[in-house]
Every structure is written in C-alpha cells, then in structure tokens.
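See the structures that follow.
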Structure 1
Amino acid sequence: MTMLNTIQKTDAQLKADVLSELEYEPSVKVTDIGVLVKDGTVALNGYATSYGEKIAAVRAVRRIAGVKGIADDIQVQLMGFEHHTDEDIAAAAAQHIEWNKILPKDRIVVTVSQGWITLTGAVEWQYQRDVAANIVAYLSGVKGVFNLIEIESQLTPMEIETAITAAFARNALLAVRKIQVETIDHKVKLRGNVKNFTEIEEAERVAWAAPGVAEVDNQLTTKWDFEESDTQRIRAEDARSKLNQESG
C-alpha cells in the first residue's frame, strides 16, 4: 500500500520561489514587479513594459509548486516609442489575424480602445480562439486583450465528455489523476486534486482541445503530494552523500 505525504511550503518559501522563477524568466524584469504571498496565494504588483511581459510573469508563477492562487495587479506602462494610435493597432491586429492560416477568414472582428484590443466573432475550436488572442497580445502598443470570440460546434455534450475523459487517460501528466469530468450544454466542469498549476493548466488545455467546448469551469485544486517511496529514496541519497563526505 502506497502512503502519501502532503508537503506545505511556508509563505516565505513560496515567495522566495516566485522571485527566483521571475528572475529566471528572461522576458520578465523582476526588479519592476512586487510579490506578496499570503496562505499560498501570490499577489503580483508593479509594472511591465508590455502586455507580453505581464503574461510571461503570470505564467512563470503558475509553474511553481505550492501556489494556490494568483492575483495579477501588474500594470502595463508602455515605453514612449511604443505608443501607437488605436487605428494603427487595429490595422496591425486585423492584418496578423488575416494572414494566419489557422484562423477562419472574415469571422473575427478587432476593436481597439485606448490600447486595449477586443476580439469578437466565432470559431469552431478553442485553440483558434487562443491563437487569435496570442498573435495580437504581443503587438507593440497593446495594453491588454479582451477575447470575446465564441465557440460554435454541433457535437453533443456526451461526445465531448467522452473525448475529454479519453484524452486524460492518454496524457502523461494526468493519467494517474482522478479528474471528474461533467459536461452540460457544451460547458465542461473539472473537479479533483492535482500537484500544481502546471497540471491544472494542462487539464484545462486538454478539456478546451475537445471540439465543441464553449466553457471550462476548472475547479481543480492543488495538493502537492508525493509517494512515501520518494521520501525514502531522498533520505537514502542524503545518507550516502554524508557517508561519502565523511569517508573522503
């Protein structure tokens, strides 16, 4: 019988990990970002010089084991040479969407107000919706993106649920996890425990990848567990290391 231990990081340990990961992320200037941690929830403040940097900072924090939640209060402060008119941003965004082979033609509308892009329209797959947002998020002068593109599909909820469950069973990160999937009117609800935000995001990515998914209610929670056998292995390695040092 396998025993499980639950390891909890203190807020101080978690803050140290967050700062180290932000410093390690090459697209983020860590000295401009503040970090506060309380009961496992990380609050980010300060400023980024682009919307892309803001996204990268949040993604970096999501990779850290032990993070239970993220409050993103980072403000985008553009450099002087990166200020563009809304008309210029809209024209550039529309052109990037038009030139992308993945996106359907004439089905996505771009609106820009004070540097914020709003995307509307309809596509068949979530990955198309994500692509549209990603290709405009990193344009110069963009302060943020509202992705209001809708998903249209003819699949039944049962077909969607079956596809997602099968995909979880094939996934190397999620195969051993007991994730409950419930689908009602093309809206998917995920429940269960995973190790970290990486697995939460992977489960959500897999759910969104199913055709016809219009909404994902991700209620997965983080529970940083590891097997007792792993604990014994780590202790054995530490003991061997100390023995080698003493004998040397």
Structure 2
Amino acid sequence: MYLPVQIATIVSYKHCYYLNLHGLLTGPVTFDMASSVTRKKIIDAAVHCFNREGIANVRLQHIADEAFVSVGNMTYHYRNKDAIVEAIWEQLAQKQRDLLTEFRIVPLFEDMERLMQHIFDLQQAYRFFYTDTLEVIRAYPAIQAAHRQHMEWQVLQMDFAIQFNHSRGAFLPEKEPGQYLLMAQQFWLICDLWLYRQCVLQAETSDYTAFRNTLWTLFRPMFTDTGSREFEQLAYFLENNT
C-alpha cells in the first residue's frame, strides 16, 4: 500500500502544503491544525515518559526527544513542564468527568462493570498519576483542589448507585445509617490505590480480572437473592464474551 511521505513544506498565508516523494501536494493544512497535531504529540510523549520514568525524573528534553520535536518548538506550545502536566491533568479530568456523567444515568450492575473497566483503562493510560498522586498534588496546588473535588463527586455518584440498586431490590438495606456512603468511599479508595499497591508488591498491574474481583468483593455481601442472580448472569456473560 502506498503511503505518502512528506519531503518538503510550502508555506502560504494561513496554510502549509506538503510535497510527497512524487512531488504532489498533500495539503493544505492550516496552522491551527498543525499546531493541534504538535500539541497532541507533545502530550502523548509526556504521558509516555511520565509513565515510564516517573514525573520527577522527566525533563523537557526527554519529552522533546520522545515527541521528535525541538525543545524550542515544544516551549512554543507549552512554556514549561508545569504547563504540560496541567494540560495532561485537564485531559484526564475531562475523561473522568465524562465517565461519571455517563455512569449516573442508570447505574445497573452492567453499568458498574463498565465503570470499573473504564477506570482501569484510565489507570493504564495515565499510570504516573495513580502511582505518583501525592507527588503531583503537592507540586500543583490547582490540581490538588480539582482532584479533591473530583474525589468527592466520585463518592456521591457511587453512593447514589448503591442506593439505586437497593431501591430496585438488588442490595440489602443498610445495617446502620451511612453504610452505603462508607462503601462508596471504600470503592474509590480501592480504585485509586490498586495500581500503587500492585507496583509496591511487584505484582501484575495489567490484570483487569484481579482489579474487578477486588471491587465486586466489596459489594457481594450486600447482594439480595435478586442481586446475586444478576451478578452471576453478568459474570457468565463476561466469561463467555471476553
């Protein structure tokens, strides 16, 4: 299959035109489009470096080398490492917000399972944040405030999900006031610390089954007969369709 290779750039007002090996124009590409592509390359490269080396061990030169851009070009888009970290955080935070917004609509067991899968995927994609959380929020107060607010929202959303499943007969009543809220807090505590714990123990970090089993174990003692049957059906479906 023929893949065009860019060997020259022709610049005109507001546009870039690229010449491939055959001398044919492959543009135009607006400067805004080109800038967006470069910013994405920088962010993707930074995430890769942070995940591999840890946020404290990465310098601008490392990110530039990974993105195949010069440090000067990179600082045109992001003035320093702090700006890159903040951009990555906003990207992660938006994905987290989208996830919770989707989850709160009708949080059935299958939706709880989907939430767990998406949380796991985010942790794999942004490993450094989940393993270096304290280091990040100490260095970036704005991220600390936003992350704290997000954690509070997470707990409220899961508390609502548990209460919803109680109302439809899948969860037992609370044995004492506040039990559902405590379970919601424990759920997110396990989620946020799971990857860190696996790294400390030098255990497998990419095993979704182990992750989900740890979380469902928290809820299973609260299942009614209806909840137990529904969970067994979900487990059977996952076992035979993954």
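No lab work stands behind these numbers, since they all come straight from the coordinates. All figures in this text were calculated on a predicted structure; none of them were measured in a lab. Cβ atoms are built from the backbone, for glycine too; each structure is taken alone.
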### Message
Tell me which structure, out of 1, 2, gives 0.80 once FRET efficiency 1/(1 + (r/R0)^6) of positions 54 and 102 (r between Cβ atoms, R0 = 30 Å, to 0.05) is calculated.
### Response
1
### Query
Looking at structures 1, 2, which one was helix-only ellipticity at 222 nm (-39500 (n - 2.57) for each DSSP H run of 4 or more, over all residues; to 500) calculated from, given that it came out as -13000?
1
### Entry that produces 28, 52, 20 once P(r) over Cα pairs in 10 Å bins from 0, in percent, for residues 118-157 alone is calculated, selected from 1, 2
2
### Summary
With FRET efficiency 1/(1 + (r/R0)^6) of positions 166 and 206 (r between Cβ atoms, R0 = 30 Å, to 0.05) computed for every candidate in 1, 2, 0.35 is reproduced by structure 2
## Note on the structure
Output 14 (relative contact order in percent (Cα under 8 Å, 6 or more apart), calculated) maps, among 1, 2, to structure 2
